[in-house]
Structure I
Amino acid sequence: MSEQDANWLCRQLNPMLAEDGMTLVSRGAALLLCCREKLHASPASFGDISGKHLPDRHAQGADDGHLMRLQSEIQMLLHRHPADHRREKGEQDIHGLWLWAPGEPMPSGIKDYRVATRNPCLQSMVDGRDANIIISEAERLSELLKEDARLPAHVLLAGEGHAVLLSKSVFRGFAKARWQPKSVKHESELFSLLRGMIHVA
């Protein structure tokens, strides 16, 4: 999805969303749904459903039905009003939105992290100049690394509800069929470690 798509979605959907006290906001290719009243629902993350069929059950939470209804209404509206700019370029229509990652409003003064990425949504939120951190899908990594670049100190592989943090010392062993993780820790410890890496970088 592009910045043009995100702006178009805001124009198309905000009149309908306003009836529920909601506003869709774009920043580059990234979209954020702002709600006057908090929705108590926890849908599966985009990483969990990407490349698969959408879940056939409601998300957890008291407002799970409200969220499913909202996504169905968005889907019907987009079906009735396809994007001309995408059809002119021979691109597929946008059929719906997957709403996920609920959270509280972020405090002001959030630091702009310097992250190298080719992900269009992440590019909208971070500054890539002089970046010491790369966040990338595997197929886009070659666009970010020079051919003769040295291996990074740490590599985090994430997906399917699991994450593996590799350091240079275990890269060679990771290729072996019987490789086992050195230690298994809780997700909260991983996030704490990553926050420390980001602030140091």
Structure II
Amino acid sequence: MKIGIIVDGLGEFEALPEIRAKLCLRPGDRLLAPAHARLHPKSAPDQIAKSALSRVNMLKKRGAEMVLLLIDREDREDCAPEFAQGIEAALEGMGEQVHVVVKDRKFENWLIADPAGLARLKGKFKPTKAFENRVRPNKADNVADAKDLLDQICVKGKGSYHKTQDPPRILEKMDITEVGKNSRSFRRFLRLLGDKRYRGQSKKP
């Protein structure tokens, strides 16, 4: 089965291809190249669905038999499942079945979820014990500003976290099993993809 993914950020667009080789999918399943859509997390679910519709159609023309939509929750007050269900219902009303994964709170929350992986990028990041305690165990989704946390562990003189250049490098080094232990929203992503580690559930690490 071909799986299409719609992303709301350029970091995800650049980085997600790095995850393919790390997945444990069912035989015959494969990811298509991601499609980028201009989605605004603070918009109403029906407006988000309208903005994503053209990308759904594009992925289906490329052969996608299942489509996932990734979107940040940021500082929305509604919980991630409620937000996701609202978008799914709006797309269903437009005749499209799409699974929505809400990144809690944003893509960077997934990127901080494997401190050891970040430590492998020795020229860029140097995670501290305090950093590790912020994300372990199963706490990465609770970090309000993950980008700021990444800035804090940048090696002195190497600049700050870059939203498009750094994500592919981080994903290349990360252990997605470790990310799954520390981010429930990432576990949901793996479950919907059909990764064998979370096919049955995504509540527990």
Structure III
Amino acid sequence: MRIFLTISILTVASSLLQGQEISDKNDPKKHPTLTNKTFVNKINGRSIDFYLNHKSIDSPAKLFYNGNYALYDDEETFSFLDSVMTKNEETRPFYIFIYNQAMKVTDGALSEYMASVCRRYMEKYPCEFLSSFNDNVSKIDVDKWTAFIGFDIYDRKTFESFVADVDKKVKTRCSSRTSDWKKVKLRIEGKLEEK
């Protein structure tokens, strides 16, 4: 009886999360251009169901993946986009995937916000970014990433500091990716607002 009750409670809680009320600003029917359009079977060798059923992945992120959540310049959207910075190595591949999908449809103030997240992610996880660089599933849009990072860095002095930090990490953690990093670095430099 106790097991049945526990299963029933978990089922109800799960369906409430998936049926969560979405505000007008995040309504995919009202804002269809700000929803995910790319769906996959696997991410990082794991079934998409693994991530969609993962208790550590928040509901708006799952809803966005399924095309049931439109991006908006609000705390809920910022929260799940920030999750690309999670220390949880198990969930980060899902968040990097949906982050890249969000980059495809974002504009305005949300793009500016995402630019700073791109930069922080590159500073924190350069080797992970560089290994995802050629991954067909992650769908890394290198042009968009480098444009966003260049926009966020803005000037030469900040760029040099950023490059020095990432250079050290690439050299010590993933030296085999040095040539990829050089290409990315040049692209970022070409996107700086102030030359």
Origin of the derived value 2.0 (distance in nm of label points 7 Å out along Cα→Cβ at positions 48 and 88; candidates I, II, III) = III
If volume of the Cα convex hull per residue in Å³ is calculated for I, II, III, the one returning 180 is structure I
Name the one structure among I, II, III that distance in nm of label points 7 Å out along Cα→Cβ at positions 40 and 96 of 2.5 was derived from.
-> I
When relative contact order in percent (Cα under 8 Å, 6 or more apart) is calculated for structures I, II, III, the one with the largest value is II
Note: helix-only ellipticity at 222 nm (-39500 (n - 2.57) for each DSSP H run of 4 or more, over all residues; to 500) at -18500, derived from one of structures I, II, III, originates from structure III
Given a value of 3.9 for distance in nm of label points 7 Å out along Cα→Cβ at positions 136 and 168, point me to the structure among I, II, III it was derived from.
-> III
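Read-outs: derived from the displayed coordinates by stated rules, not from any lab. Predicted model, so just to flag it, every value in this text is computed and none were measured. Cβ atoms are built from the backbone, for glycine too; each structure is taken alone.
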